[in-house]
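Please treat every number below as a calculation from the coordinates, not as lab data. This one's a predicted model, so the numbers in the text were calculated from it and none came from an experiment. Cβ atoms are built from the backbone, for glycine too; each structure is taken alone.
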Structure P
Amino acid sequence: MSELPFVLLVEDDAANRGLASRILAACGLDHAIANDGHEALERIARHLPGLVLMDLSMPGLDGWETTRLIRKNPAWNGVRIVAVTAHAMTEDRERALASGFDDVLTKPYRPADLIDAIRRNIDPDAAALLAAPI
């Protein structure tokens, strides 16, 4: 039987962090928060998530470089990474997917959009276990 994955939310904006965290909690997902790419790498090393929601535009180590470093580590091969970005052009989506992201979620998003992105990126049996907060 599948279980819900541990989720790492990587987001530098407090309002976006709060919204996403509330949605994750309402879905019954155990999660941690990283405020930037450096913190994300530290958290992944301590507790390997099944899914990472990665903001792309962060100061310091951005989501692009953080994802590149995650993909470079063979111990982290099974981690699914969803780019979360305000860049909504087709080219931006294609670039993200070509750069190692598994999916793209465009900001601003509705709670249902985040839940759909999570469902698309976890085991289908686990997706059926998600609580429906809306």
Structure Q
Amino acid sequence: MAIFQLVGIAFITAVAAILLKATKPELALAVTIAGSVLLLIFVFDLLQDSLSIFRKIAETTGVDSSLVKSVLKMIGIGYLVEFSAGILNDFGQNSLADKLVFCGKAVILVLAVPILENVLILIVKLLELIK
């Protein structure tokens, strides 16, 4: 199962970082980042097959595929920012992690504007049908 591989990568990375932190702290950060990148690549590979489901949903419902892509981007940005902020927190960079989370929220807001616009257009059309 994939979860055992993910857990294995995480534990190996953690142990290696802890061992290196005592002798070469600069390498501990590099090992943590490398392990994190491996985890992300592994998860993206797993999720790639699942993303086709969203394409099918968009085709079936008639929803514009760009809206579905925007929602998926927002979800991805949220996960990536949380993941990265966690790494920054682990290395004592709490202030930088907070700023990264803020920036991630700002990017998500920018991506949400076209979705909000389409929802408002749909509401106006529905209200016109009711009249």
Structure R
Amino acid sequence: MLIIVASANIFRRELTSYVLGEAGYRVNEARDRATLLASLSRSGPLLAVIDAQIDGGPPAGLLADIRRRSQVPLLWIAEPDAARSLLMGDEEPAAAIPWPYHPDDLLAQIGALRERLEARWASGMPRARYAGTAE
């Protein structure tokens, strides 16, 4: 399973990538909004972990840009207030985790998003809608 990890903060990005890699996930990293959006358009990840502070702009604008390209489930690394507004404004599977997080919490949130995604697939939702590939 491919997961994109997007953060301008090298420590957050590398820690998250390391934890996910150790858990057996394939990880692509994005350091900025443009790289994240390009990755979503071309690589067909099944999940994305995004630092809400990736570009210093309002996260709601980033969410809108993401949703124009993909319905991939999102795990936001965000402060509680920002997370609440992002989750309320998204119809796709999404969750949030505050910084700093415990690696077990990160993996639990990823697992929960995977379960929600697999439930949608089981109900007949085409995988291509989420993964960018026709499976």
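Key figures
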quantity: Ranking P, Q, R by mean count of other Cβ atoms within 10 Å over residues 7-14, the structure that comes out highest; calculated: P
quantity: Structure from which -15500 was derived, helix-only ellipticity at 222 nm (-39500 (n - 2.57) for each DSSP H run of 4 or more, over all residues; to 500), options P, Q, R; calculated: R
quantity: Structures P, Q, R, by relative contact order in percent (Cα under 8 Å, 6 or more apart): label with the highest value; calculated: P
